[in-house]
Structures are given as C-alpha cells and as structure tokens.
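The data blocks that follow each hold one structure.
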Structure 1
Amino acid sequence: MVRALSHRNYRLFFAGQGTSLIGTWITRVATSWLVYRLTGSAAMLGLVSFAGQIPTFLLAPLAGVWADRWGRYRVLVVTQVLSMAQSLALAWLAFAGTISVRWVLALGAFQGIVNAFDTPARQAFVVEMVEDRADLPNAIALNSSMVNGARLIGPSVAGILIAATGEAWCFLLDGLSYVAVIASLLLMRLPPPRPRGPDKHMLVDLRDGFRYAFGFVPIRSVLLLVTLISLMGMPYTVLMPVIADQVLHGGPHTLGFLMGATGIGALSGAVYLASRRSVLGLGRVIATAAVVFGCGLVAFSFSRTFALSVVLLVVVGVGFMVQLASSNTIIQTIVRDDMRGRVMAFYTMAFMGTAPFGSLMAGALASRIGATRTILVGGLACIAGGLVFRGQLPRLRALVAPIYVERGILPEIASGLSEAASLRDESER
C-alpha cells in the first residue's frame, strides 16, 4: 500500500507536501469562517470562492503548456514560495486588524493565479518522482491519502484555533508550513531534463493539447464527469458555514468537525485505492463513486442532526475522493508523456477551474432556495452523471485496451484487439 514511498524523491515530496497541506486546509476553513463572520452572507462565500478559483479556469491551459516547456520542478519551487507569501500576507493583515473582505478577495485571486500554475505542474511531476511506472497508481493514491489526511487534521485544528485565538494564527501557521515543502523540493535528486525539440508557438502547443485531450474519447469522458462533479457537487463545501450555523446551530467547532468528517471519508477512499494493485476496473469504480457521492449529498441535504450529518459526510468524502483519484489515475496512465502537462492542466481546469462557477451558482441559488435544497440539486446531478458514464464503459474499455497492452498492464489478446485499435484510431481522428 505504500510502495511508492520506496522512491526517495517521492518520499521527500510526500513528507513536505503533507505538512504544507495541513496548513492549506487550516487557511481554507479560517477564510470561510472569517468571511461569514464579517458578512453573514452565503452569496459572499460563493463570491470569495469564485475569486480564488476563476484564475485556474482562465490560466490552467496556458500553465500546462508552460509546465511542459519550462519544467515542472522549477514551476513548483516558484509557486510554493509565492503561496507562502500569500498566507503570510493574510496573517499580517489579520494580526494588524485591517483585514477585510476586499483583502480576502484580492489575496484569494492571487492564490488562484498561483494555483493555476502549481496544480497541473504538481500533478504531472508525480511521474518524474516515481521511476517505476508500475508504482504510479499507488503514488497517485498516496497523494490522495496525503491530501485527505490533511483535510482530516487541518479543519479540526482550524476550528480549535479560531475559537481560541482567531483566524490570524491559522494564516501564520499555514505560511510557515510551506517551509517543509520548499525544503523537500530543494533536497530532491532529479535526472537532467530530456532534450526537447524546437518550441512551437504557445497557442499551437495549446491547440495540440486540446485536440489530443478532447479528441480521445476516454480522456474526454473522464474530464467531462470530473467537470460535472466539480460544478454541481463540490459547492457543498462553500455552504458548510451556513449549514453549521443555520441548520445545525453550531459554530466554528461544528464546521471543523463537518469538514473533518469529509476528510475521514476521503482518506478511507484513498486508502482503498492505494490497496489496489492495478488500474484495471477503475472505470466501473469511477461511475460507482460518482453515484455514491451524489447519494451522500442528497441524504445530507435532508439531515437536521449533527451526528447524522457527520456520518453522511463520511460517505460523501469516500465517493468524492474515489471518483477524483480514480479519474486522475486513469488519465495519468493512458496519456502521452509529451502531453502530460497540458492534459493535467485540462484536468485541473475540470476539477478546480469550473468550481468557481459552481461556487458562485451555489451561493446565488442558496440565497433563493436555501443551502440544503442547493446541495440536493447538486447531488441529483452527480447521480445522473455517474449513470451516464457507466453506460459508456464498454466503448471506453475497447479504446484503452491497446494502450494497456502497449504498457504491459493488460496481456495481449489477439481476438478483439485489432478492433479496439481501430476504434481508438477512429476516435483520435
């Protein structure tokens, strides 16, 4: 279950990034509570989330081209330094007592620009830290475990810190946590970068990446499902302060426990994926997880007690993480190496880039029909998306079979292979 940690570079990254991500989750919860405390508005929560995520939608495709050209490692070092500066700026303003929603919006947008470059580079960099490609699915699953272990710890710590000292210490702790990931990157031993051919115009590279990602049906189908989950399902997190306050009649501790419950579920899902030995069968897992995620949201929208809400959010966390990490694994397995940065940028765009529109929509919709009904609508959409994806599985399996054979994942079977290859060629045309 932890075989990817046998690779030195990945082991360093896992330790450093794991520490930093705890700080990131602390800041996310602290920012949400700060905005809600200052404004009491669900719509403003959606707007702040929109400002922090819209740069990813606008810039991620170009960032993917840049990561393929300039080098994913160098991009990561720069983005981590800039992220540390953003968190420390929030801390300084909070300690000075001059922080306002305008500052949160501005610094959130700055962090969004940084994330637009950081996320695709970080996703694509995994393959450079793991020398044995057979360990790549395990590394991706461990990444998910790391993110959700942080999601479990971070919100709980944030709830305690906010109640005891206020939001400023949360931001400071996050800023200091970036020292760990920056140090881990600087300690890595990486082979010299492979020589590249002459660079095309950036827009030509972007066009080629788009044609590749959306011209190949399996990648396109996975990206579209991730987009739906992010647009309709993920905005429930933006509404958590409203649920904690108005539905469950709690405070920051309640919010921290709700977010922590999601983290427990997500961590459990990531552990399940880490225990898998092969990518075979992940298509069915993706569809099932999307349906489980949607069902969890639907049930959560009807809950009016704290204990039941916590249990249901564990289910939500399992479904979300298994769907997302399985999608990441499938894409990283079948994508061409020269397109990896660009395709992972489109994945980032599908996951994080569409989230601001979902957050803005959820905030506006919650103001009209209520937070619980908004979550209900999102859950039903996720169930429908998972069922549609499941219906596409026979064709998708035929298209990826030649890639699995080429990479030694699937033993070559004479009968049916040529038909699968012709389907793939037709799709790419």
Structure 2
Amino acid sequence: MKKLLNKKPTKNLGVPELIAIALGGMIGGGIFTVLGISVAMIGVYTPLAFLIGGALAFLAVYSYVKLGVYYRDEGASYSFFKRTFKESPFGASLIGWWVIFGYISTLALYAYTFSSYAISGFEFADSEVMRKLIAGLILLVFTLINIWSVKGMGKIEDVMVYTKLILLAIIAFVLINSANTSIPTLLKESADINILSILIVASLTFVAFEGFQLVINAVNEMEDPEKNIPKSIYIALALAMLVYFTLSYGAIISIDFDSIIKNQEYALAAGANNAIGEWGTDLVILGALLATSSAISGTLFGASRQMAVIAQDGFLPSILVKRKNSIPVYAILTMFSLAFLLILVGDLKIILEFSSVTFLLVSFLMAYANFKIYKETDSSLLITLLAIFFLLGGMILIIYYEYTTQIEQLYFIGIIYFLLTLGAYIYSWMHKRKNRVPQN
C-alpha cells in the first residue's frame, strides 16, 4: 500500500499537450467576452488593447517561468509565495484563496460564454435559465473528463485546442476579407478616445491571458520541466496574442460596432451573420464552443491540482487533498460546484472584472517574490522591476475605472475580497494552532 501511495505519476504531458493546456486556458472566454466591452469603450483601438494586455502578460509570465523552473511545484502561485516567504502562513493562505477563486470565476465565465454562443441561433437565445442550465451541463461534462484520465484529458485538449486555432484563423481571414471599412476611417470616428481608456481596457483584457499559469500546475505530469515550462508558456502566449489581435482586427473592420456592443455576450456570432452570412455565423459559433470548452478543461485540470496542494498544507478543507490515480477528484468536483453556483447567482460582468484584478494582483505578488530571490532564479532585475510597476499599474487602472463609473460593482468586489480574506485568515489561524509546538 505504501508503495502505491509513493508511486510517481507517469509523465504523460509533452510540449504539444502543455501548449494546449495553456492555450485552452487563455483562448476561452477572452476574445468572445471582452470584445464587446472593449469596442464599447475604445472602438478601433481594441486590437491595440489586446497587444498591450499581451505585453503585460509577458511581464507576468517572466516571473512565473523563473519561479516555476526554480521550485518545480504544482502548487504554482500559492507554493511560490509560501516557499519564498516562509515566515508568512497567512500570506500563503490568502494568495491561495484569491487565486483559486479567480480560477472558479473564470470557469463560470467560460461556461456562460459557451452557453451564450450555443443557443445564440435559437428563439430562446436571451433566456437566462437556458444559458445557466447549459453552462452547468458543459461544466459537468468536462468535470467528468478530468476525473476520467489525465492522458485522456490531454489528448482531448490537444484535439480541441489545435482544431480551434485552425477555425479561429479561418474566421479571422474571412472577417478581414469581408471588410466594409478601413482603419483610417475608424480612427477619424474615434478621435475622442484617450490613452487612459485604452490602458484601462488593456488591463481588463489581462484575464484573457491568465491561462498560462496552468502549465506549471502540471509539473509533476510533464517531461523535462526546465525546458518545457518556458517553451510551452512563451509559445502559447505568443499564439494567443496573435489570435486576439487578428480576430479583433477582423471584427472591427467587418462588423458594425452597434451590433458588437448590442450583443456583447455573443458579439462575433451576431456580427458575423451580417458581415459574411449564416455559414460565417456557424463557423464563429463552432470556434467559440471549441475555445470555451478547452478553456474549461484546461482550467479544471490545473486549478484543481493547485487547490489540492493548498488543502494539503491545511489552508483549505482536507477532503480536497484526496486523489485517485493522481487525479484530485474532490478538488475538481468542488471547482465545478462553486463555478456553477456563481453562474446561478452572479453577475458575470462583475466576475470578469474581479478575475482581471485578482490575476493582476497575484501576478504582481509573483513578480515581487521573484524580485526577492532574483539571483537564485537567475532573473533580470530590470524585467522583474518593470513587471512589478506595470502589474500594479494595471490593478490601479481597473479600480479607478470601477470607482469612477460603477462604484456599486467596486463594493461588490470588495465584499468578495473580504470574505476570501476572512476564510484565508480562519484557515491560517487553524493551521498555526495545529502546528504550534507545545511548551514543556
């Protein structure tokens, strides 16, 4: 029995699977959800915002890669912080709670986006009940797939991700060749847009790139982590930026802005019908379903393993530690349950903004952790400091936007952070009490 418990996991995941996991997490709800919000705020500058958001993600990636190779710990963000700041159990618990809830909120976002596109062609397209039921169903499907097999999940993820990349490339090509306006014309119509608005939207798009962390969660199931962590993450991020830029560029020159803004939850599908006909709409819907499906699968895979690591350290319920064939079954089921609960009761626009702030905050803390041990991780001090500055700036911009335009949402986000902080404090207190050395 002891030998079985200590048996090392099989190294099932190579570079293609790892790139697929990262792209699965990144190219999900991002372009399909953020596009409408971005066009409403900055119009023609939407592709530029995605490029800036990608550059911000590259700064975040740098510290994750360095820390990932140095520590080689599937706990990723949580473990990096815990092992760098050993004297701060509350800090480790707090970052664990924040990042896990961030993943849960993105799961809800991806599933909701899937259902919005899935029913966009039906009479009940605006039915909230149907959207939420279908969102729960697709979450359940990929929950069962992740519980079934690591290798099976990896192969399915490969097929979905690389198929969706081909589809999205076709969609971008068709949209660009169906242009009914030009960038100079759109620039004249958007003369009143300022740089601050572009930077705010770029910060909001950060959530569209957050899936890169999922690669590190698979460190125990990958081949040659030292080479494959940086290779897979950087390739995946570059591909995601290319996809976001070309799709958003194709959308703004071929689809009427009013159509994108009016149908924000399935903007590309609604707009494609007017621009390139019914077959184009079907193609966009298929691409959206594949993109969001792979995002759900990849996020469930990576985040559940991080949740199990946090629970093993005593900062989440102990039942989440249990695994079957190296698969954290209870963590996967918990993520499914909480994501579905968010879908049932939450405002996903708020959750989108909460997710962006959360991943910017966690990435900022990772950059700070890398700064503390930059010599050990063989990191560039300049790049690390730039990451700290710009990631903090991105957070401030989103908070400023909420404060000046929809302060009630800022209150809601504040309440979520309060509850997460309270939960983290309670578990860190219990952990400290349990591990207190009795005095003689």
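Please treat every number below as a calculation from the coordinates, not as lab data. Predicted, not measured: the structure shown is a model, and the values here were computed from it. Cβ atoms are built from the backbone, for glycine too; each structure is taken alone.
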Computed 0.05 for FRET efficiency 1/(1 + (r/R0)^6) of positions 187 and 291 (r between Cβ atoms, R0 = 25 Å, to 0.05) - originating structure among 1, 2
1
Structures 1, 2, by mean projected area of the Cα convex hull in nm²: label with the highest value:
2
Determine which structure produced the value 1.00 for FRET efficiency 1/(1 + (r/R0)^6) of positions 19 and 83 (r between Cβ atoms, R0 = 25 Å, to 0.05), calculated from the coordinates; the candidates are 1, 2.
1
Comparing structures 1, 2 by distance in nm of label points 7 Å out along Cα→Cβ at positions 123 and 227, which one has the largest value?
2
If we compute mean count of other Cβ atoms within 10 Å over residues 115-122 for structures 1, 2, which one ends up with the highest value?
1
With distance in nm of label points 7 Å out along Cα→Cβ at positions 259 and 283 derived as 1.4, matching label from 1, 2
2
Relative contact order in percent (Cα under 8 Å, 6 or more apart) gets 34 when computed on, of labels 1, 2, structure 2
